[in-house]
Structure I
Amino acid sequence: MYMQKQRLDGQIALVTGANRGIGRHTANALAEAGAHVILTGRSEEMLGQAADELRSLGHKADIRVLDVTDSAATNDVADWANKDIGDVDILIANAGIAWPSTNAEDMPDETWLKVIDVNLNGCFWSCRAFGKYMLGRQKGSIVTVGSMSGFVSNKPQNQAQYNASKAAMHHMTKSLAGEWADRGVRVNAVAPTYVDTEMSNVAILDPKNAVPWMEGTPMKRMIGPEEVASVNLFLASEAASGMTGSVVLVDAGYTIW
């Protein structure tokens, strides 16, 4: 009974930012659990490669190019997915960016606005577009991908724009969960630490980052994208049916201290 609750057979799941990293691994996890996965992102070539990999393993996968900062395009993808593919049961709102360390007093408007636009606005547009369909059916599960930086101002990087965007995402997740809980839609978040993906790999090559990052991490390592994907799968599935509004840290212990 308990293992069966993590199966997603017959369900359709859409992942934003599925080109690579956490998004791609999450799509793999959902497909392995039996879901028909729709991968979205900005690179058609990378999406195609990811979908081909899933299909080669016998999984169902479709792709659609999407820039989540375009609210109209996000609505169009939600309409297409629900009408042409089938009822989307699961949304993983994963798309996000982290721009380089920037001193707050020197931060250009475009840097602040771009990070907020992708990480917060894009997440909300996605939740709104797919949430409407889920609410109409009174059934659905949404997982947003936040960050431990929504809990702490981690060092040594100066990233007020990123920290603020992720903290706002967490509170938005809780707000949506409260609004939609009695209408059958669960909304939870995962909050990872430094993940071994393209986004963090370049930064950790600099000892200025690597030393304090690892000194501040009790487990003394970055985590793999598959470790975040596993939590996303759990939150998306019926195994987490009693959870909504939760922000689950996957931080190798970083926020303990």
Structure II
Amino acid sequence: MINEIEKGNDVQKPEDINPEITRNFVDFIKEKSETGKYRVEVKVGDKTFSIDVFPTVFPPRSDYSVSSKSVFETFGNLQGLEVADIGSGSGIESIVAVMAGANHVDAADINQQAVDCSRHNVEINNLKNSIEVFYSDLFSNFPKKKYNLIIANLPIVNFDAGDSPINQALYDNGFEIHRKLFTEAKDFLAENGMITFTHANLQSAKTTNPDYDFIVLEKLVDECGYEIFEKVEREDLGYKWVNYKIKVKQND
């Protein structure tokens, strides 16, 4: 199957595309940032709670992305689990993880405003005893412990769009952040521990191979020594979103 699309006289691979939806999302975050902190109400099951979004922080829901929602809606029962939240953003995944029964969550982000935002939302939802938030580049500042679940809310667009805090939340050129996380996570996963994360075909949906994004990512998962044991698919905003749960291969 052809993995390229024609653009004028040039040939452009899907992973070289900066999707319009992502560019619009960047503009949306920048516009919201100019107005300062704002509040959204989030409903999970029969519970509704407040999340304040700080400037440059990825919102828990918007007209341009469903990735956060795709992650926390597939948690299931987390009763008694030790959880790590990588890329905590607003803190939404950590909060929902505790609501789903997690014993404790260590949450971190590389964007200091996101760290402050997560801490704020943990506090206003009275969960300081269950969630600890700190700055970390992936696992660099995490305690040396084992987690039953690692929530990885990673940037999902394979494109080099610069290193501003907003772009760091949306773009992962060459999937280097994914590769580094998969490599480091093995030292932090408990026996039978799992990683959950979301991906979408934002770059290949309108090409001759609409699953190209997933093919590239799933190859990386395999190369890094993991196996996919659950995929939950959904269609939203004209794209396919897949929430993955992966474990270390038994022979690795």
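Where a number appears in this text, it was derived from the coordinates with a stated rule and is not lab data. What you see is a predicted model, and the numbers here were worked out from it, not measured in a lab. Cβ atoms are built from the backbone, for glycine too; each structure is taken alone.
In table form, for the structure just shown:
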{"item": "Structure from which -8000 was derived, helix-only ellipticity at 222 nm (-39500 (n - 2.57) for each DSSP H run of 4 or more, over all residues; to 500), options I, II", "result": "II"}
{"item": "Among I, II, structure where distance in nm of label points 7 Å out along Cα→Cβ at positions 176 and 192 as derived comes to 3.8", "result": "II"}
